[in-house]
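What follows is a set of structures to go through.
Since every read-out is calculated from the coordinates, none of them should be taken as a lab result. Note that this is a predicted model, so its numbers are computed, not measured. Cβ atoms are built from the backbone, for glycine too; each structure is taken alone.
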Structure P
Amino acid sequence: MHIPHFHPDDAADAAMRIFWQKGYAATSIQDLVEGTSLSRSSLYNTFESKHGLFQHALRRYHGQTAAIVALLAEDGSAVARVRALLQQIATDELTDASCCGCLVANTALELGGRDSMVTSLLGEHFNTLEVALTALIQRGQQQGEISADKSPTALARFIVATIQGLRVLGRGYRGVEQPQRLNDVIDIALASLCRAKA
């Protein structure tokens, strides 16, 4: 049964879950019709194409980054904030029974560099993280917690890369060694931030 009235964001959220589970290429229009409870005509009239719906879904997923930015903006130790973020990423991967991973990481691997519009949206996501992390690292440098002889922007980019690396490792490795692999990455990433002991 197709619903006569709907909000595009609700349809995009439903579609996002399908793209997240199956990937862009493997998701059919019929999958989207069934998953959103909308007719083909409603989908095409609202989003123009599968690609248009995917872009809207990716923008909706990007909104979840606000929670990460809020975490990084909390008071206290800058290194502790980064640790909390990386531990959260690792926990997400270790408890992801569906093995869906991160939609941004999945999309970057599937379409990044091959689809200009999607690549632009991915860049917006990574830039948001980079800006928030740069501000946090600058705060840590001012407090003497993070080495001041390193570029805060370069360190922020390294942490963004670490986040994506954790996502990929989380999906690529399973079994008893997986937690240790992820924790090793986190420990080395945090060590790269800290000031050398006198």
Structure Q
Amino acid sequence: MTLDQYRSHVKVYFDPLVAIAIRCRLTPNFFTIAALIASAAAGVFFFLRMEVFGILAVALNAFCDAMDGAVAREMQIQSKRGDFLDHAVDRYADIFIITGIFAGGLVPWQIGVFALTGVLMASYLGTQAQAVGVGRNYGGLLGRADRLVLILVVGILEVGAPAMFYGLSWFGWLFVLFGLFGHITAFQRFAYVWAKVE
């Protein structure tokens, strides 16, 4: 399901924006920090039940998250430091956005914690594969790009067509899926690495 595998297909749409960013001397780190700020803003907006602004901030986070890597590749300045910063910021972004949604009462906190732990464990095991020498593992059911797109789609549904199904809102059921798919993805990545290492 992960959208990361389609990165090369959307490159053509980002190329003009990347060119503009480079002409404006915007660095990959600029976009990484902008993504962090956007995610923090999203969390605050969701907490304050300002869902429209929260959705816009998530969209900005997704855009900046895509741009930092694209600019780095175009400028040929990828580095371990930049990669490390990007992954640290991504994890904080996950925490800000998901916590803001359930802390604001859009999702019961128990389901919010379930979703957050699933997301963090899937991400952790993906990078831990690299730490033990197997190489970074993006496999599994749910990647970060998928989560951001789903949050945007469900956020629009929450605003445009709010509904409850068996006691849970659109966001509630999305977070159930985040928790389930996140932990399944974590298990898939664990099993893959376990089979590769001695």
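Key figures
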quantity: Among P, Q, structure where relative contact order in percent (Cα under 8 Å, 6 or more apart) as derived comes to 23; calculated: P
quantity: Source structure (of P, Q) for mean count of other Cβ atoms within 10 Å over residues 157-164, computed value 11.9; calculated: Q
quantity: Read-out distance in nm of label points 7 Å out along Cα→Cβ at positions 45 and 109, computed value 3.9, structure in P, Q; calculated: P
quantity: Among P, Q, which structure scores highest (criterion: Kirkwood radius over Cα pairs in Å); calculated: P
quantity: Winner on mean count of other Cβ atoms within 10 Å over residues 13-20 once structures P, Q are ranked, highest first; calculated: P
quantity: Identity of the structure behind 24, 44, 24, 8, 0 (criterion: P(r) over Cα pairs in 10 Å bins from 0, in percent, for residues 37-100 alone, calculated), options P, Q; calculated: Q
quantity: If helix-only ellipticity at 222 nm (-39500 (n - 2.57) for each DSSP H run of 4 or more, over all residues; to 500) is computed and equals -27000, the structure in P, Q; calculated: Q
